Structure P
Amino acid sequence: MSDVPLRIPAFNPGPYTGDGNNTWLLDGVLPTLIDAGTGRAEHLDAVQAALGPRPLVRVIVTHGHPDHASGLPALKARWPGLDVMKWRLPGDDPCSPLEDGQTVHAGDRLLRVLFTPGHAPDHVSLWDEASREAYTGDMVIRPGTVLIPAGKGGNLRDYLESLARLASLHPLRFFPGHGPTIENPGVVVEEYIAHRRAREQQVLACLEAGLTTTDAIVARLYPGLTAERLQAAVMTVQAHLEKIRGR
């Protein structure tokens with residue numbers, strides 16, 4: 001057993017997942033996995049190898065996007081009786097529902113649930129007050145920035161408020177759902193917020209120039225995109241437009 005969370009890759013590289021998802025194993029009295037991956041056999045075998053003969057007891061899902069949650073059936077098949085904890089939305093499968101401010105036992109730690117919507121309507125982060133570290137799902141990643149999928153549950157205003165909430169805790173470290181551990185989270189969050197503000201100003205400039213459709217704004221701000229990245233740009237512009245309309 002270790003006080004350090006063990007990163008176990010989900011073995012699902014792709015255009016939107018980069019090198020693949022991170023899942024984080026917190027060992028201890030209640031062996032707990034943060035995020036479920038996609039059910040790849042390599043992932044399940046790696047979790048089992050880390051635990052040895054002991055069972056996985058709990059999995060906490062940061063949000064319901066397939067790369068973070070679709071591995072649940074495979075995990076439950078490998079470890080019957082597994083306790084699945086997730087922020088519940090209408091129509092979700094039965095689970096142990098999370099609530100904002102709730103304290104959850106994971107490994108040998110106590111984690112506080114923080115409702116951090118924006119990237120997804122059911123997104124939570126998990127705050128370890130003792131170490132001042134957070135497990136942040138898709139709130140912050142490196143390299144790059146997080147997609148806010150407008151029209152698919154994303155909300156830019158909520159996302160920025162969630163970033164500010166995380167920053168207000170003065171964290172020392174983020175364990176994200178993709179990419180490397182973030183050792184300077186306060187700086188990164190400031191960069192994220194500044195990036196979104198700059199992009200909003202660019203969208204406003206397009207509107208003032210008479211570019212009033214999403215496609216026209218995307219063509220101005222994101223010239224020469226490949227087809228697989230075009231959809232992400234469209235959703236990003238739509239997220240900014242929704243925020244501007246709301247204002």
Structure Q
Amino acid sequence: MDQTLIRVGCCGFPMGKAEYYRSFPIVELQQTFYRLPRVTTAERWRKEAPLEFEFTLKAWQLITHEPSSPTYRRLKKHLPEETKKRYGSFKPTEEVLAAWEATTTIAEALQATIIVFQTPPSFDPTPQHRANLRQFFTNIERKRWILAWEPRGEWKPQVVRKLCEELDLVHVVNPLLQEPLYGAIRYFRLHGRTGYRYLHTDEDLEILWSLCPPGMTTYVLFNNFFMAEDALRFLGLAKASG
């Protein structure tokens with residue numbers, strides 16, 4: 001398998017950035033989900049990284065999550081009580097659109113390639129939620145970005161496949177637990193089989209390698225407590241197998 005088609009990294013920086021850039025070709029930024037950095041900060045990160053280094057990022061939670069989500073505790077932006085109901089769940093509101101535009105400003109500064117939308121279990125497959133998804137992804141300006149969706153909760157595979165195909169979204173999964181259903185690329189996020197503190201076994205990594213489709217670009221991003229160790233081990237396996 002062509003190793004250049006396998007992009008391995010972590011969700012966030014588990015080590016100093018200079019060391020990370022020497023070790024991995026890609027990072028998925030997590031900070032952008034909780035609160036967006038300043039544009040000058042994103043521009044500095046881009047400048048500090050090697051030219052060929054790739055950034056992806058999670059979309060700001062104001063797009064995907066309702067203000068009742070505990071993740072909003074890390075949000076520094078003040079939301080007036082009278083407008084809180086207008087955030088999250090891809091609602092067709094000026095507030096959600098503004099959050100998307102703010103996300104894209106950071107994506108532009110980073111020269112990011114992929115924007116990941118992770119939805120909570122509370123974003124279930126109701127008719128309203130599906131309508132929100134369709135309206136949001138039909139009307140936003142995508143530019144050059146690949147848009148990827150990681151649904152959580154009780155979504156039936158056939159519904160996810162249909163929406164991803166209709167809206168041109170890459171289905172994001174942990175492939176050790178779930179099958180990817182649609183996308184011109186594969187985008188894997190490894191959260192651990194049993195939770196964040198999970199250390200992937202050698203057998204896990206062998207299975208993961210076998211799930212990377214030949215000839216298809218596959219992103220393998222570890223998002224667990226041992227993500228740096230697991231990602232380095234997987235890189236070693238990829239080099240040995242290649």
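When distance in nm of label points 7 Å out along Cα→Cβ at positions 24 and 120 is calculated for each of structures P, Q, structure Q comes out greatest. Comparing relative contact order in percent (Cα under 8 Å, 6 or more apart) across structures P, Q, the highest value is found for Q. Ranked by distance in nm of label points 7 Å out along Cα→Cβ at positions 64 and 96, structures P, Q are topped by P, which has the highest value.
Read the figures in this text as sums done on the coordinates, not as results from a lab. The structure displayed is predicted, hence computed values, not measured ones. Cβ atoms are built from the backbone, for glycine too; each structure is taken alone.
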